[in-house]
Every structure is written in C-alpha cells, then in structure tokens.
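Take a look at the structures below.
Computed from the coordinates by the stated procedures, all read-outs in this text should not be read as laboratory data. These numbers come from a predicted model, not from an experiment. Cβ atoms are built from the backbone, for glycine too; each structure is taken alone.
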Structure P
Amino acid sequence: MAGQLTLIREMVTVLGAATTGGYLANRWQQPALLGYLLGGMVVGPAGLKLVTIDGNIQVLSEVGVALLLFALGVEFSLKDLLRVRKIALGGGSLQILLTVLVGGGVAYLTGWVNTFPQVIFLGAVLSLSSTAVVLKSLIERNEVQTSHGQVMLAILIVQDLSLGLMLAVLPALTQPPEVIGVAIVSALLKALLFLAGAVVAGRWLMPFLIRLMAESGSQELFLLGILVLCLGIALLTSAIGLGIAMGAFVAGLMISNVEYADHALDRILPMRDVFATLFFASIGVLIDPGFLLANGWILMGLVAMTMIGKAAIVAVIVKWFDYPLKTALTVGLGINQIGEFSFVLAGVAQNQGLFTDRLYGLTVGTTAATLLITPFILKATPYWLLWLEQLPSISSWLQLSPTPQLVEFGQELAHHVVVAGYGRVGQTLVRMLDFQGHQILVIDNNEAALQIIRERRIPYLFGDAASQLVLEKAHLTQAKAMAIALPDPMATRLTLKRALSMAPDLDITVRAHMNDEIDLLYQLGAQEVVQPEFEASLEMGAHLLLKLGDSTYAVQQAVNRYRSGRYRDILPERSQYWGAANLETAIAGLQGNWYNVEPDSPLPAVSLAQAQIRRRTGATVMAVERHKHLYRYPTGEFTLEAGDRLLVVGNPQEHEAFVKLLQGEI
C-alpha cells in the first residue's frame, strides 16, 4: 500500500510541478516543454528532493516515450514528404549524415568523447531538430506555406522518420569492438524483418482489428485496443532488442494509413500529453542546476557551437539544392536547435553506459537552451536578413539579391498584370487572367511552381518579389495592375511599399493574411485588400441566406454591404489609443521614424489628402500622435495640426524627401 501511495504522490508532485512550469512558460511565450523541464528540476534531487531519480516516475516516463513516438508515427504524412521529396529525402538525409560526422568529429577532436560509439551517438543527438517548436513558430508567424517553411518541414519530417532507424541500430554500438559490425548488421536485419512484418500487418491485419473495435461503438474499447496495440508492439521490439521507442513509432506508422487513424490519434492524444509530460519532467528531475551553473561558460560555448555549426550545415545543403541564399539562411537559422526527441536518444546513451553523467548533463542543458533560443531566432531572422540586404557591399557579396532574369517567351512586356506569388491563390489568379486574354508576368522564387509557368509559356521573373531589383525588372510603370498573393506577411508589406514607390498610380490588390493587416495594407496604398477567410465566410453566408429563402437581390446587397465597408466589420473593436509598441510591431521591416510637425511647417491645417505625402515623397504616414492619443492608419480626410507627431515609413531617400516636405523645402 505504501508503494502505491508513493507512486501516486510522485505522479501528483511531478505533474503539478510540470503544470506550474508549463503555465509560466506559456505566459512568458516560451515552449511549454521548457516549463516541464524546470518543474522537474524544482522537485528533483537537486531541488526540493520530493522525487528521486530511481523512482517509479522513470518507469511511467517510458510509457510517455512510447505514446510520443506512436503519435509521431500516426501523424507522419507520406504525401507531404513526397511533395518536397528532393530536398526532404536528399537534403534531410545529407543533413543528418553531415551533422553526425561534423558534430561527433568535433566532439572527438576536443576530447568530449573518446570512442566511436560515443561519436556516433552524440552526432545523432545533435542531428535532430524540434518539429514541435519550429512548427508552432511557423504557424504563429503564418509562414507554413512560405518557401522556407516548406523546406524546414520537409527536413524535419525526414529527421523524425530517421529516429526509428536510430533507435533500432544505435544501441548495437555498445557491443565489443570485435563484434560491433556483426551487431549492427544483426540490428539492421532485425529492423528490416520487423518492418516487413509491420508492412504486412499494417496492410491486412491492422485495419481488420481496428475496424472490429470501431464497430463495437464503445469509445473506451476503441481506446483500450489502440493502447494495447501500441504498447504490445513496443514490448515486442524491446524483446527482440530494438527498443520500446522503435516499436511504438512503427505501430503508429502501421495505423497511419487506416481510415480510423485520425480518430485513433484523437483518442490517444490526451494520454500521450499526460505521459509525455511525465517524460520531459523526469528529464528535469535528472538535471542538476548547480552543475549547469558551474559549467555555465562551457554550456554557452556548446550552445553557440551547436547552433552556428548546424545552421551552417543546413544552409549549405539547402543552397546546394538550388534554393535562394535568403531561403537557405532562414532554414539554417530555423532548425539549428536540438529537438525534444534528442532527449530520448541521450537517455538511451546514458542507459547503455555511453554517456557519462557530465556529458549527459551538458547534452540535456544544451538541448534545453537551444529550444529556449529558437523562437527568438525565428522571429529575428527576417529583420536580420533585411538589414543585410540594405548593406550593398554585404548583400552583393552574399548575393542575397541576385540579378533577376526576366523570361518573356518572345513577348514584349507592356500593359501587363503582375502577379507576385504563384501559390494556391496566385495560380487561380493567373488562370483567370490568362483565360480572359490579359498579358501576365509572374514573380516567384519557387522553382517547382515556375516549371508550370514555363510549360504554359507565361512570362516570369525568378526571384523574391520584395526585392528592389526584381520589381525594377517587372516594368511596373508600364503595368496595368498588380496582385500580391505572397504567403509571407512581411514580404507582402515590403512588396506593396516598394512597388508603389516605383509606380505610385499602380492599381494593386493584396491578399491579407490576418484581419489586423487589412487597415495597414490599405494605408500603405493598396487599392483592394482581400482576406481569404472572410471571402469564404461571405460565400457561406450567401449560400445559407439563399437556402433560408432570402431573395437573390437581398443576399447580393448583404454581401456588397460587407465588401463596400472594406472589411471594417470584421475588425475588432478598437480603443482610441493603441500602444506604439504594437503599431511598430505591425510595420516591422518598413523603416519607420517619428517626426514632429512644427508651427512653421507647411503641414498644419492641411489634410493628408491635400498634402499628397506619398505622391510627393514616396513615404507613408502610418499614425498620428496628438495630445497623448494615437490615431492609427489615418485616412485622407485627417487634418494635421502643429504639435502632432507622425509615424512615417519609407526607405532612406523617402525619409529624406519627407523631412524636406516637413520643413517646406518641397
């Protein structure tokens, strides 16, 4: 009875600490995983000593590992992998191999490890990145569909897939040197035979068993059946020497193609989250904060070497696969951390006696630190690259903005429509315009997308649409209109601003990614802003109203009313004052400065429309601060007064022209 109470007490203690740590991490906009680690540290032997290292929590954490990898297998998408198979299979595999060789080799040369098995194991730990942290950051920044987002996810998928093979083969490295070759071959044969059996079972047996459980109509029975299959296959692989994690991952793969896969994942996710939290918290239990502080300088050096080295390896590989250097650098800086599944490999290495307590502690500490830093790097990378682009010597040396090549197919560009971005939205636009007989110029930096354009013999520019060089090649002054359908919000803003600086009268329609961007894009000069989700809601609303018996005229009037309001109805209620920090975040990358309107300036008592600031200087007034009130995105009717502070965006030449206008020199 006492043992049972000890188990319950330890579970409550660890889960309580993990919940508290996860909540605090979430409030500070950090990955919850870091909160789980810190929670485990607090209640572990190095903290409050409420949980011991060799307690029951370590046993339960094995269940967390199994469920974590089972869910990973179920979520694995062969379709997503094949869509970017070139960079995924080639680039992803090469990245793992080079990281193992370079990372393990550097560790060996510096004396951190001194045996071949340690070199390979440590290299494997370093080779994995965090799918969870990177994907969350991409979703928050609306960059999943961007070129760099797709490349990141392609490489991460291969890393996740390789984990199963690592868990099967790497433990064989612990065998004596004279039999290590035989052990590796034996492990590979076992893995291949097991995978062959898994393919057969996944094709014929697994769908039958899962269908039987689903047809019972009992959700509890379905959940129990999935759990037994997962842990049962994990125990089988453990019995034949391949490890629990390998079996759980393969079990997930076996179920991933069954029609009930999504339902199975939905049922197992709550249990996975609970036991996976126990696993990450148990890692925290093993961490000694005193040890990390005592080795703080070493830890910082390891973090810097790991992230810089891995970023360099990834960037070189992506560039080698013919992606632009900007994309290569963004991908390299995005997946240069060590992933959460590296904890699993590090734990296996420690259990096998390959990692000393010191090496394990430094590995875990380095992994946690890289996970903490990653969201900040992902957020800062676009601004860092933008800054580099503005330094002509560095930009030309790195070829961040290479000279774009215009492919016209014998057609002279004049009175054309420029479409920036050939993704899902851009492809539909091009089809419509082409069908109506309009001449089109497409701008994109995705080679796979442009292959379709070549086949249709539509003029195109290969390059970044936000680049000044690319836009100059697009003959914007001769264009009839422009549509910006880029997946990257920052690139959308920059493209709009730079296009209008070259052709102030150009009619530009822009795709907004979020509601908050609509006013901003109108203020920057877009003639029309389209928000796809809102357009979908209008279509759904129109269909519903027609089904409910409203007349076609009434439905059309309702739709037009919302559209004519320029989407103002979908924007949230706003107070008169907006924090300047939030505004400056919205215009990030647009070079904004604040200016005071002096009494002797020609601007007081003049409306923004009368001042014609954009036409005369190229700059745009984004906000006006007056008597401690901030007027965000002022319209043309807004009249300026002496004492106003204006937030103006533009390039250096536009700011210089605005200063002259402000001083009455223009």
Structure Q
Amino acid sequence: MQTDNLPLPPAATRIPHPVTIHGETLEDDYFWLRDKPNPAVAEYLNLENSYTDAVMADTTDLQEKLYKEILGRINETDQEPPYRIGNYWYSMRTEAGKQYPIICRRSGSVGAEETVIFDLNIMAEGHGFFSIGALEISDCGSFAAFSTDTTGFRQYTLQIKNLTTGEVLPDRIEKTGSIAWAADGKTLFYTVEDSAKRHYRVYRHVAGTDLADDVLVFEETDEMFRTGISRSRSGDWLLLQVESHTTSETYVLSASDPTGQFTLILGRQPEKIYQVDHHTGQNRFYIRTNDTGINYRLVWAPTSAPGPENWTEVIACDPAIMREELYCFEKYLVLFEREDGLPHLRIVPINGSEAYRATFPEPTYTVYPVHNHVYDTDTLRYSYQSMVTPSSTFDLDMESGIATLVKQTEVPGGFNREDFVSERLFAIADDGTRIPLSIVRRRDTELNSSAPLFLYGYGSYGISMPAHFSVSVFSLLNRGFVFAIGHIRGGGELGKAWHDSAKMQNKMNTFTDFIKCAETLINDGYADPQRIVIEGGSAGGLLMGAVVNLRPDLFSAVISKVPFVDVINTMLDKTLPLTIGEFEEWGNPKIAEQYAWIRAYCPYTNLKAAAYPPMLVKTSFNDSQVMYWEPAKYIARLRTLKSNSAPLLLKTNMDGGHGGSSGRYSRIKDTAFDYAFILKQTGITE
C-alpha cells in the first residue's frame, strides 16, 4: 500500500499565514487547524485516522494478539493494600471487565465490612473520558471533596459527597484544582483557574451552602505564578503555595481557624523556592529551601516567628544530592533524595539520632512514598519497582530500619524475572557529561549489534523518568528487543543542575544527549543500527521532533505522543495554557536572543526536505496541555517535505486528553496498536 500521499480534503489545502518575528518570516500554512469549532477540522482529523487505520490494517491480528498478551500479565480483579486515614481504612480495587477502579473503605479495622464510596465505572457511564482529579476526606471522615473531568481537557468540577448517607451535595464548582479541608470538617478551600488554565484564586466554601457566599481569600495577579492549597502532614496548618517555575512563597493558616488570615512565611525572591511542613510536638515548621544552593537544604523555624532570620539548619545543601520532597512524621523526617541519578529515602529521627538511608538492591529502580496519611506512626509506606521487579509495597519500620513487603503485584502468564536483566549504562556527551541509561532485556538476548532497540526519552522541566516495571514492554523484550530509557539533561535525575544544563539557552543539550544515548547503545552492541525505534510524549514529543530533524538517518521509526512541536507559535500565544509560566523553561520568543534559542530546534519550524523515518504521531482532540493542532500541523507540513515513502501516520483520540484514553482496557489497546507499529517497522511479524 502506498503510504506517503494521503488525499487531503479541500479544506486541508495550504492557506498562507505568515508570521514575521525579529525580521524573519515563518510560513504557517496550516494555522487554520486551530479552529476547533470548524467542522472541517474534525473531518480532516478523522480522515487521517481512517488513513492510519488503513495503513495498519495488516496488523489487526497482531494488535489483538498483543492486547491479549499484555492483558494476560494483569490480574484484572485485584486490590491494593489498605491504608488508614483517621478511623477508616481505604483501598482501591479493580474488577475484571471494568475500565475503572472502585474506591472502598472499612470503619475501624481492615476486617470490617466494606463500603464502596466511589465506583468510577458508574460515574464514568455516558462519558468517553473520565478521570478523578483531587480527592480529600474531611477529618471526621464524613465528607469527601472530589473533582472529575469528563472531557480530557483537565477542567475539573468539584463536588462534595456525604460518605455517611451517600448523598452528593448540590455544591458544584467548576474549573477547580487543589483542595483542602479545614479541621472543622465542613470548611473547604479550593483553587480555580483563569482562561489560560492558570490556578490563580483560592476560595473558602462551607459544605452545603450557596456558592455565592464563598469567600475569595487569595488572588495571584502575576501571570507567571499559580496557586495551590494543601494541609500540613500534622493536619494543624493550611498551606497556601504560590509558585512559578523558579520562585515560590507560602502562606500559612491554623486549620482550626479557617476564617482567619493567612500569614506569609517568606515573600517571593527570584530563583528561590521553598517547601513547608509542620511538626506538632516541637511547634516548628520544617522548610526545604534552595536559598544556599540549588539542591536544597533543610531548616526549621518556630511557628510563632517563621521568617528566615529564625531559620536553623538541620541538613546542609549538598551539590551531589538533590532533596526533592520533605515528609514530617511525629518522630521522623523523611527526605526523598536523588544522587547519581538514583532515588533514595533518607530517614532523619527528630530526637537527634543518626540519620540513615533505606537501601535498595538493584542497579536501577524507582522508589517513592505512598499513602502515608498517619502522622503519629513509626511506619513509612513506600512503593518500589524496577524494570524487572513488579510494583511492590513495603512498610519500613523507621526505628529499626527494617522494611517488610506488604504486597508485590502478581504478574500472571508465566512471567519469570530471572529471564530478564536490568542494567545501568552511561553515555558520554561530547562535553564529557555522563548520561545515565536504564536498560532491560531478556537474559538470552545477545549483545552483538543484532537486537532491535526501543529507546525512550523526555528531558524537560526537571522531571525524572522512573525506571519502572511495565507489563506491556515484555511483549517487545520477548521478541528480542532491548528497551532503554535515556536520562538526558533537562530532566531531574542528577539534581537541579541537570535540569538547568538543558533549558533556555542550553536546551540543545537535551537533543544531543539523546542522540548520544542511541549511538552509545549501537557502539556497545545493544542495538542493531538499522532497527532503532524511539518514543517520547509531550515535551518528549518535542525531543522526538528535534532529534529526527537533526539525525533523520539514525532512527528507523518514531512514536511521538501529544508532541510539543510548534514551540515558536505556541510560545507567542499568551492565551494558551502553560505559555506564560513556561517562559522560564523555553524562553520568550518575543525577546530576540531567546527567539534564537528556540529557532534553533523548534521541530515544526525546522522541518526540511529529507528522508524522514516512519512516524506514528498521536494526539487527543481535547488535550489541554499540547493542543491537537500542533501535531496535526506538523504532520500536514511534513507530508509536503519528506522525500521518501516511509509511512507518516497521525492518530487522534477524539475522546482522550493529554494522557490518552482514560479506561485501562482502552489504554492497553492503544499500547497494542503502538507495538504493532513498532514490530511492523522493524520487520518482526512474529
């Protein structure tokens, strides 16, 4: 089948829309695709979907086989370990055949009778997409404040449910974000978004009362900043956070005095970020701050006078250790840290005893605290997994340092972790920087440059890519693939400096690092140079677009999901979500110097006449983070430039959001489609 000349409808013809900036005129002939209400837009996207399905028609049986394989590694009926909030034990379970989980609780003990408080399957009925956003239980356990999104646009509606009667109150608040209950169990604080989806206001509401009586307690007018509301882990304080990508400030209010005034701890200062938690017994705020170094230190201050003049250092900043999160318990502080690209949990006894780290056995892994809602406990619950170890829940006795396995997710279908090996490798950038790679393969896959490679990357916002367990990827490993994650600069794996070294004027490092990862895997025998498939999503889709412009010869196939590929035009439009705040990540193209940074790599702008590799580009019509028109424009323009007949496929989820489909079975089908594309492009039919 010919795959390089999809007949476009008349409305998809090129319509000149030049953009002139800093003396340069950029052609944007597909600007019209931004007009979402225009029926021709949906028609065009559906034609692209039909074309993609036609090209992939010969993989229908393979898709079904992959779907059954992946589903066969999942216990469709399962339950997570219960956790305590107040006097109740909560858990989430799934049932075979149902797309969404069920949230339950038991009163007093884990053996008590179960009560279903939210069945997401019932709540999702009639919706092509469904997602729970925020969910907070009041102190008495009588009310649950929850928000839902039924479009995929990440626009959440807040409601309150009486968990005693099962009644959902008439209170219904649109476009909300974070929420927090006061100690009285009836006063609720929530944030709302503006037209650009920036959470800029914080309101106070009393359950069951008229929304017209809600009180505005804070409004942020600087468009670089967004607001959030939460409770300290002690439960004693409400924390109102205001932050940009580089600066923050926190206001506090006693949770027992919800009608009181919030007090500022420290006003915003350029490039200074801090996080606050509270310790009841000592009547202190513990503060994680980057005031003396980009990787943060830990200090405390009295609640009566929490300003920086009263800060006392607990743990100094270490340039080799990034301190990402702080958790306060009655007798312990827990710091989530990263060192040399690996996550760690540091336990710091309040009584001054020696601090220690929990230890983990594998060369690459991911670990993070989960469901630690009890303040006065010696137990830290955390999740651990690696690329060969399924998700495992542990309870760590913080006094003894002994961790007990609570549950490891069962992987049916004959999975044997001993058949696979997880490794850590380093690529060396041209400037000498060591770039970590997390790798998994079958133990019997020979490293003789014959294996197809599936390489994943992201590299933005200081976000670290976890070396996690994926039941789906074993369908590729069992067909001889090597799977690797490149922990490239721009992410957060090696601390704040890792992020800073590949943003703004340094962004090109992200792309050259990824190329170097691929070249290293070739040189070390992990990859067949003719069968390298790459994938990234969102800012990782920007990565995909940039690297194929730089090295279209290096990659044999590309999967780009919700890709941020039209960087210049998006960053010129302040009405779009994220744009203004992200001037601190990418730059502002209205500033000539910063325009030059973006101009050097913007995928849409730098498309050229070349032999591009086969591509599967995926988007969602209701994506609120990267608008559907970016990948649609990218594909339309690339069709006019690529010089070979390699397939170029656009698949738009007309019901999904930034994360694609919301139901678990739908997500597996999406993965099976992706893997069928990968196998087809690498010549592996079976």
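For which of P, Q does distance in nm of label points 7 Å out along Cα→Cβ at positions 387 and 483, calculated from the coordinates, equal 0.9? Can you show the working numbers first?
Working: P: 3.7; Q: 0.9.
Only structure Q yields this read-out.
Upon calculation of helix-only ellipticity at 222 nm (-39500 (n - 2.57) for each DSSP H run of 4 or more, over all residues; to 500) from the atomic coordinates, which of the structures P, Q produces -20000?
Values: P: -20000; Q: -5000.
Derived from the structure labelled P.
On distance in nm of label points 7 Å out along Cα→Cβ at positions 99 and 291, which of the structures labelled P, Q is highest?
Values: P: 2.3; Q: 4.9.
Once distance in nm of label points 7 Å out along Cα→Cβ at positions 99 and 291 is tallied for P, Q, the winner is Q.
Can you say which of P, Q returns 1.5 when distance in nm of label points 7 Å out along Cα→Cβ at positions 19 and 67 is computed?
On the way: P: 1.5; Q: 3.8.
It must be structure P, since only it matches.
Here FRET efficiency 1/(1 + (r/R0)^6) of positions 43 and 611 (r between Cβ atoms, R0 = 30 Å, to 0.05) was calculated and came to 0.50; which of the structures P, Q was it taken from? Walk me through the numbers before you get to the answer.
Values: P: 0.00; Q: 0.50.
Label of the originating structure: Q.
Kindly point out which one of P, Q the value 219 was derived from, the read-out being volume of the Cα convex hull per residue in Å³. It would help to have the intermediate numbers written out before the result.
Values: P: 219; Q: 161.
The read-out was computed on structure P.
The value 3.5 for distance in nm of label points 7 Å out along Cα→Cβ at positions 451 and 643 was derived from one model only; which of P, Q is it? Before the final figure, lay out the partial values.
Numbers: P: 6.4; Q: 3.5.
Attributed to the structure labelled Q.
Compare FRET efficiency 1/(1 + (r/R0)^6) of positions 219 and 307 (r between Cβ atoms, R0 = 30 Å, to 0.05) across structures P, Q and report the one with the greatest value.
Values: P: 0.10; Q: 0.80.
Top value of FRET efficiency 1/(1 + (r/R0)^6) of positions 219 and 307 (r between Cβ atoms, R0 = 30 Å, to 0.05) goes to structure Q.
Can you spot which of P, Q the value 3.8 was calculated from, given it is distance in nm of label points 7 Å out along Cα→Cβ at positions 51 and 331? Walk me through the intermediate numbers first.
Details: P: 3.8; Q: 6.6.
Computing distance in nm of label points 7 Å out along Cα→Cβ at positions 51 and 331 on every structure in P, Q gives 3.8 only for P.
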